[in-house]
1. With distance in nm of label points 7 Å out along Cα→Cβ at positions 87 and 111 coming out at 2.0, pick the structure among P, Q it was computed from.
2. Kindly point out which one of P, Q the value -14000 was derived from, the read-out being helix-only ellipticity at 222 nm (-39500 (n - 2.57) for each DSSP H run of 4 or more, over all residues; to 500).
3. Thinking only about distance in nm of label points 7 Å out along Cα→Cβ at positions 15 and 71, which of P, Q has the largest value?
4. Suppose you compute distance in nm of label points 7 Å out along Cα→Cβ at positions 63 and 95 for every structure in P, Q: which one lands on 3.0?
Structure P
Amino acid sequence: MPHVMLRKFEKVCAIVEKYDNDPAKLIPILQEVQNEYRYLPEEVMTFVATTLGLSPAKVFGVASFYAHFALEPKGKYVVRLCDGTACHVKGSDGLLQAMRKKLGLDEKSVTTPDMLFTVETVACLGACGLAPVVVINEAVYGQITPEKAVALLDEIRKKEDGTHVSA
């Protein structure tokens, strides 16, 4: 049975080994694991803890402390909307409402059921001169209007080869 477990966590094992099974490297290990899974599944964090000789509580504590880590699955496209002062003054709330309406989301449900989009707000993206700003995965879009935001979402859906129906 242990070999089945190791096969299930093969990529996680490779990541942990890359960092020499060093518990001091927990944060970069979790970052790479999150890149692999798009979030940190509970069973994977427990496996990492056991492999590194740490308590699961320690690993969960680190993962929940840093805002960068996600404990819930995220969509293929993570839409981060800046709600810092400059963006807020220039209408970021209207962008948020337009995107949520388009995708059928609200404050509690931030990821579409098809796992294509996750919409979240951040305190500042550091691009105040482009306010209001949206980042989709690594692409930065400045001076966005609600109409442009919805058009970006539509464009992504189209790009996804027609397998997703528009909301």
Structure Q
Amino acid sequence: MSAEYAAAHSFNKVMEILDRFDRSESKIIPILQAVQEEYRYLPQEVLTFIATSLGISPARLFGVATFYSHFSLEPKGKHILKMCDGTACHVRGSSAVIDALREKLHLSAKKITTDDMMFTFETVSCLGACGLAPVLVVDDAVHGQVTPQQALALVDEIIVKEKENA
């Protein structure tokens, strides 16, 4: 696939999304959500294209994209792991889970996505499930009172499923 084809294909998808939301400036959030769902992040060139298409400044759109923690300007892995490290989770052992997952996935506080783009591992301040502490969210599934061994088993399960589906 040539670079030109990839770029054209990329903007065709963005144009479909813009059309779905009537190219309306009032629908910036759902537009960004749809683009991120498609690409797993918000590429800079796509943000500029969206801003131009909506008739707003790229700085304004970038401001919206960076204000909400849901949006990412960096590529994310296929599977998103979010570990709560808020007070309740920290007291109940989230640090051990964080250390175990980072070691297994060869990640750090600064490097949060695996080289193969399979996993992104983020720590968050609170997931709002303090009674289940420590809490790990794998994609959209919440796992409470998780131990390092359970967290590693969840990752291993995903790896096995991905190999089966390859």
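1. Source structure: P.
2. P
3. Checked P, Q; max of distance in nm of label points 7 Å out along Cα→Cβ at positions 15 and 71 sits with Q.
4. Label of the originating structure: P.
Bear in mind these aren't lab numbers, they're just calculated from the coordinates by the rules spelled out. Predicted model, so just to flag it, every value in this text is computed and none were measured. Cβ atoms are built from the backbone, for glycine too; each structure is taken alone.
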